[in-house]
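Structures incoming, each one as structure tokens.
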Structure 1
Amino acid sequence: MNERQVNILETLSTEKKIEVKQLAALADVSEVTIRKDLEILENQGLLKREHGYAVANGEDNINYRLAFGYPQKFEIAQKALKYIEPNETVIIESGSTCTLLALEIAKRDQNNTIITNSTFIARYLKDYPTTKVILLAGQYQGKSEAVVGPLIRESIKNFHTDKIFVGADGIHETFGVAGSNYERTEAAKMMRENASNVFVLSQSYKLDQKSNYHLFSLDDIQYFITDDQISEDERHALQQHDIVVD
């Protein structure tokens, strides 16, 4: 993804809907060039095109969450990638940053296996045959393109991995790591039961924020992977819980 396309996503994260000619003016390129960018981004599911406009996806849509804060999420995914060995099997839950990590794993082409509750990840990786995707059973949640519910525990009990990668909507000293959707949070808890080390992938602005549903206490996680905007005080506070901060 080039810098111009990243800027389009950043603009849409605040504007929600913007004319093609405005995007062309902002980027100082032709409308033809912007339309080509929009076609690429639409094919990746990151936005919609509508009668001369670029339009953001709905906020609970995984495509919207993937596009929002894309540069930081991509940075986090790149950092997390270095912890995964060739041929390793990992569990990845259905968050947007986790989706970018799954794509980076597949692009690296090192025969990894991904166990996930995300139908979006399974669909996203369909053109990467050397990366095996094991999709857990459960109730389908349409907007998030994930499966949830108690069947996840039944389907994952046959697996155990060293690492699980999860996203977060809030990280707080007392409330811990939390999510904004109850069913997806419960799914992540069940998946965590079959992994030794928890990697939380999150943008730093979510630190010191509470979200609706408790996921893990800070003492339950081993790694926190974030962007370069984390402060030294925030880093130190997490390290007090023996968390590796990257």
Structure 2
Amino acid sequence: MNYTIYPLGDSALIVDFHIADEERLLNILTSLTQSLPSFMHESFIEAVPSYNTVTVHYDPLKIKSHFPYQLMKAALIELIDGLKVKESRKNREIVTIPVLYGNGYGPDLPFVAQHNDISVEEVIKIHTERLYTVAFLGFSPGFPFLRGMSSSITAPRRQSPRIKIEEGSVGIAGSQTGVYPVSSPGGWQIIGRTPLKLFNPGDPDNPALLSQGDLLKFTSISKEEFHRLEES
């Protein structure tokens, strides 16, 4: 397994994996993130995964050593070298995200179509026919960065970000697609909106609908169906 470990300040370190196979990389990142809390030193605070790294935060004052970074690095190497990698797609349910595309809920859908020289209907068809994997959550609480979007519907970020993007908005930025779980500023091209709540701060044990490694599909719904689901 090819990886590099380096410090991030005096209370964190980064594990950077150099693996070309995206599926294997995601399986390793997910397995490592899930294994860290039970394996690491009591100084462990949290693990933050991204597309190809895991940042490990720790409290150096809880480590009885003059060299806390070296101790944490050695523990990580031991964990990674003996890591049992789980296959993320095995026995995983597919989360279906209903989306109302366009219709005032996806103001940038025509731009994405024009940018790729295809019709609006083709953008929707391509976006809904793919199976996506949640690479990690970031940017805002519960925001899923998804692997698996077709290169035929890529689009650049907006030159001028919007001050407010509505909760549930589905966007595209470059080769990425994702869903805004809460209202926030943002610069992604918005192609639709889901009535599902992806983040619930009232549920402290499981506030996010999605987690790293989850499988996801989008499905197109009508305005009537959107309002029915929104009210349920």
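Please treat every number below as a calculation from the coordinates, not as lab data. Keep in mind the model is a prediction, meaning the values are calculated, not measured. Cβ atoms are built from the backbone, for glycine too; each structure is taken alone.
For distance in nm of label points 7 Å out along Cα→Cβ at positions 24 and 40, find whichever of 1, 2 sits highest and give me its label.
On the way: 1: 1.8; 2: 2.6.
Of structures 1, 2, the maximum of distance in nm of label points 7 Å out along Cα→Cβ at positions 24 and 40 occurs in 2.
When helix-only ellipticity at 222 nm (-39500 (n - 2.57) for each DSSP H run of 4 or more, over all residues; to 500) is computed for each of 1, 2, which one produces -7500?
Numbers: 1: -11500; 2: -7500.
So the calculation was done on 2.
So relative contact order in percent (Cα under 8 Å, 6 or more apart), computed for just one structure, reads 14; which one of 1, 2 is that?
Derived from 1, not from the others.
One of 1, 2 was used to calculate log10 I(q)/I(0) by the Debye sum over Cα atoms at q = 0.09, 0.11, 0.12 Å⁻¹, giving -0.44, -0.63, -0.73; which?
On the way: 1: -0.39, -0.58, -0.69; 2: -0.44, -0.63, -0.73.
Computed on structure 2.
Here FRET efficiency 1/(1 + (r/R0)^6) of positions 56 and 168 (r between Cβ atoms, R0 = 25 Å, to 0.05) has been calculated and equals 0.20, so which of 1, 2 was it run on?
Values: 1: 0.70; 2: 0.20.
Matching structure: 2.
1, 2: which one has log10 I(q)/I(0) by the Debye sum over Cα atoms at q = 0.17, 0.23, 0.24, 0.26 Å⁻¹, for residues 80-159 alone, as calculated, at -0.61, -1.06, -1.14, -1.27? Don't jump to the answer; show the numbers that get you there.
Working: 1: -0.61, -1.06, -1.14, -1.27; 2: -0.86, -1.31, -1.36, -1.43.
Label of the originating structure: 1.
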